[in-house]
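**Q** Please go over the structures that come below.
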Structure 1
Amino acid sequence: MHLSMNRPYTTLFMLMSVDGKISTGPTDQFDFDRDLPRIRGVKEGLPQYYALERKTDLVSLNTGRVMAKIGINTRIGEPIRRPLTFIILDNKPHLTSRGVSYLARSLKRLILVTANAHHPALKSSEPNVSVIRHDHHGLKKIFKILKTKFRINRITVQSGGTLNAVLFKEKLIDDVSIVVAPIVVGGQGTPTLADGEHLVNQRNLGDAPVMRLKSMRKLRHGYLHLRYGVV
């Protein structure tokens, strides 16, 4: 049924702690992929998350900040090309020309979405790099372009709490697939599943996305896999 929509069917796939954190701290020096493998009682169950991640859609949406955080701009050597399409939102830009080139050589296709007229992707000579200049238009228009121009029917989002919150607000998330790790991280400034602006008054309660539980699976080593459909 989703094929008739004017945008891709979108699933948010995240790893989070019991208290909803998606990182181990408030700055880019903290990272689940780097830090959780070092924590006894948590690292043992991580392979289950990565196994589920490999089953997500072949089109993934993320941000330039996340790409920079995981070191894309400084990677060397020739990457193994995978049959994946990455959609990267990057205005600052966080990606350098070297980072764009590395991503292009490691993917089937790279679609860079930016409002920055000087983004290095605009000068890329890689044949599989496309750029969407959105000029601060909303994400709904971008998603429509992804469906109509690029023929993308399904997307998995693996981003940060700020973008996740915007996607929920714009009603662009259809499913939520969460792997819960058996740890409480804490910290008021630590990113959560959905950050962004908080509710300003009681009238805004209706803006909070309501979800319907589709499945709940107990994994090994205290992990859970929860799947929700957004109502």
Structure 2
Amino acid sequence: MGLTKSKGNMYPWVTHTWNPIKGCGYACPYCYVKSMKERYGYDNTVRLDEKELSTNLGKDRTIFVGSMGDMWGPWVSTAWIKAVMNHCLKFPLNHYVFQTKNPSRYQSVIFRYLHHLKEKVILGTTIETDQYPNSFESNAPSIESRYNWMTRFPAWIQKFVTIEPIMDFRVKTLIDMMRNIRPNFVAIGADSKGHGLIEPPREKVEKLIDALGEEGIEIRQKKNLDRLKK
């Protein structure tokens, strides 16, 4: 697959994706990689695709590393992650985006690389709601765990939170979580594939967006959120 230009419903601020580590064991009900496997036969086997480690990552790109899985999951070897990070170090003129539902792995692995890449890396997590696991079933770490780990990172580390697909939530609780994490930005999007999730009413979405703006937190709304705001 190599380095791929970002397209479709991906983050518009990402220019490319790169997937050296394949597979995910969380089995989230809305996972688009699962649909890729069912529709196109995508191989979601957990593995390090070693030929990807010869990919020329170039320069002046914003690369989402691991967009087709979770390379920080507990099933992933630390040696695999180090191999990927060492390859990123060879191309220090890019920006690298990482996202996981298991941010505890950031603490144990990636910090040693940030001294070299510094502002070139941004670390993200997904917080779809404050009410998981009541809203849906998944093998992923709890929302509380993700939240707690993201609040532990020092202020100099760039970080973001994705609230997508946004599910029904308690307004004050979710706002307080974002206030305590203090992300560089929050990306908000809706379910675009009709998975039958419990979604918030328009009023809640607007309250959340207004409150985050008042906190000085940048909001990056995805186009699919428009459906919930009508």
Structure 3
Amino acid sequence: MNKTLLQLIQEVTARTGLVKPVAVVGNQDKQIRQFLGLANELVEELVNGYYWQELSHTADWTSPGTKLQGELTTLAPEGFLEIRDGTFFDLTQRIQVFGPLSNTNWQARRALPATGPYYQYRVIQGELFTNPAVPAGHSLSFEYKSQKAIIAADASRKSSFTVDSDTCVFPDMLILAGLRWKWRQEKRLEFASDLARFNAMARQLSGADGSKSNLRMDGSNANFQPGIFVPSGSWNIS
């Protein structure tokens, strides 16, 4: 289980030669308030800068039969940030909904109305539109990125540290490394080596997070395809 906010700040203050606090949120010590601000700044940068499977959620809803599907904060209530590329599908027709369209292409679609079966989408002022309108009753779904990287004591999610007992979805060592270079930067101390170490750690951890599919540069497909499967090893020839 990851360390709480209080435990993280206690550890980083001990490493930097400062007095360990007994509380963080509400603490009147300037240094501790600064660490709290740096912790929330760090979480925001990690959320926006890298891919993390802990921040992936799925939105599922039923099409109302109009181009307007609804507000994204309603369709994707867990701290919506962005739709994951290539994950928007009409599950009823089992086809992909392509997009997002640029403003020019969206206006062109409006000027030259088209009917299905292929749909495209665009987000306008926080609302999700499809063109053409997906028929009423169709099941729609996409994966989205959430900004809620903080876990409260009751297991609910939020986007920033607000209570000493809060934990974070990111590894403790990454948070500690990030706080170290940020604190040194704020104090105008040399921080280049700490920043380089943090960046390397963030790339490595996010790259391995949740496992990743293989990228084959020769263009071949290593996935199983329909056909006759012949096991390796000894077998009789008749």
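Derivation of every value follows stated rules applied to the coordinates shown; laboratory data play no part. Treat the numbers as computed from the prediction; the structure is a model and nothing was measured. Cβ atoms are built from the backbone, for glycine too; each structure is taken alone.
**Q** Here distance in nm of label points 7 Å out along Cα→Cβ at positions 18 and 66 was calculated and came to 1.4; which of the structures 1, 2, 3 was it taken from? Before the final figure, lay out each step's value.
**A** On the way: 1: 2.6; 2: 1.4; 3: 5.2.
For distance in nm of label points 7 Å out along Cα→Cβ at positions 18 and 66, the value 1.4 is produced by structure 2.
**Q** One of 1, 2, 3 was used to compute Rg and Dmax of the Cα atoms in Å, for residues 26-89 alone, and the answer was 13.8, 35. Which one was it?
**A** Values: 1: 13.8, 35; 2: 13.2, 36; 3: 17.5, 56.
Going label by label, the one that fits is 1.
**Q** For relative contact order in percent (Cα under 8 Å, 6 or more apart), which structure out of 1, 2, 3 has the highest calculated value? Display every interim value, and only then the final one.
**A** Details: 1: 30; 2: 16; 3: 26.
Structure 1 gives the largest value of relative contact order in percent (Cα under 8 Å, 6 or more apart) among 1, 2, 3.
**Q** Right, here's the next one. Once distance in nm of label points 7 Å out along Cα→Cβ at positions 50 and 194 is calculated for all of 1, 2, 3, which comes out largest?
**A** Structure 2 comes out on top.
**Q** Given a computed value of -8000 for helix-only ellipticity at 222 nm (-39500 (n - 2.57) for each DSSP H run of 4 or more, over all residues; to 500), which structure among 1, 2, 3 does it belong to?
**A** Details: 1: -5500; 2: -8000; 3: -10000.
Structure of origin is 2.
**Q** Given 21, 57, 21, 1 as the derived value for P(r) over Cα pairs in 10 Å bins from 0, in percent, for residues 130-185 alone, which of the supplied structures 1, 2, 3 does it correspond to?
**A** Label of the originating structure: 2.
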